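Given below, in the form of structure tokens, are the structures.
Read-outs throughout are calculated quantities, based only on the coordinates presented, and are distinct from any laboratory measurement. Since this is a predicted model, take the numbers as computed values, not measurements. Cβ atoms are built from the backbone, for glycine too; each structure is taken alone.
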Structure I
Amino acid sequence: MTGLNINPNFSLAQLDARTQKLKISAAFGLGAIEVVFVGGRVQRGLVDQVEMNRAALQSALLDATGLDIPLSVIPAWIRGLPHERYKWRSLESGFEQLGWQIVISQAPVAGHPQRIEAVKGETKVILGIKVWQ
């Protein structure tokens with residue numbers, strides 16, 4: 001990861017057909033953001049186990065990672081898909097949305113990407129996915 005404040009760990013759990021839980025944590029468990037999405041929208045979240053509103057969660061994401069993107073796009077992007085609420089355009093190996101180029105750089109396994117690169121200006125995030133469950 002380049003251009004970010006930390007090298008965070010991400011996990012995304014599908015809790016049911018409409019609900020997902022995103023966890024972002026710094027190295028060695030220092031600092032954690034948890035966000036629950038229902039129908040692709042932020043439902044609630046915690047920053048270091050303290051309940052926060054949407055604006056505070058968004059601010060915590062920016063402070064912790066330097067990523068200036070709406071929280072709501074992260075679950076879709078991790079799955080290698082554009083978020084349905086924002087304009088996007090197709091690229092040969094991915095898409096562009098909100099000024100970010102999202103490139104699926106390895107062939108999907110069982111319909112899921114193994115590696116995603118998100119690039120905007122000097123910031124480059126490479127997401128390697130260990131396992132889809």
Structure II
Amino acid sequence: MKTEKEILCEFVGLIFHSDKSDSKDVFSKINLMKGSLTSVRMAANDALEMCSDMPKSDQELLNNKMLNAGLPSLLSLQNKAFKEFLKISNRGSIRNEKEYYLVRSLSETSVLNNEHQNTVYRLLESYELSRT
């Protein structure tokens with residue numbers, strides 16, 4: 001069974017079309033596996049953000065590639081990010097940098113409705129003001 005890090009590294013590689021044999025490719029699985037789980041999660045959040053802007057036909061092709069590679073479906077990864085956002089939203093605050101990047105990446109997509117989008121802006125503003 002693949003670890004979360006392996007799954008996310010392969011997903012990022014598919015999105016950024018990385019060549020797994022190129023040692024200079026920062027999005028290759030080999031190079032991503034060298035980084036921390038937090039950095040891989042951030043890259044995966046960016047990749048999810050890119051997916052939300054893809055046409056549905058491209059999303060379906062990507063989804064098939066992911067399933068053929070033994071990865072979870074695109075929808076399940078998108079839902080995971082949304083579920084995490086809901087936990088943060090219900091709590092009313094962003095606790096750490098990982099949550100900040102997840103919320104920020106969702107703010108730049110069309111996944112959220114207007115109410116959630118307003119919540120995102122409020123959460124981001126509160127977190128950023130507390131960091132200064």
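If helix-only ellipticity at 222 nm (-39500 (n - 2.57) for each DSSP H run of 4 or more, over all residues; to 500) is computed to be -22500, which of I, II is the source? Value -22500 for helix-only ellipticity at 222 nm (-39500 (n - 2.57) for each DSSP H run of 4 or more, over all residues; to 500) corresponds to II out of I, II. One of I, II was used to compute P(r) over Cα pairs in 5 Å bins from 0, in percent, for residues 50-105 alone, and the answer was 4, 18, 22, 19, 15, 13, 8, 2. Which one was it? Source structure for this number: II.
When relative contact order in percent (Cα under 8 Å, 6 or more apart) is calculated for each of structures I, II, structure II gives the greatest result. Look at mean count of other Cβ atoms within 10 Å over residues 42-49 for each of I, II: the largest one is in II.
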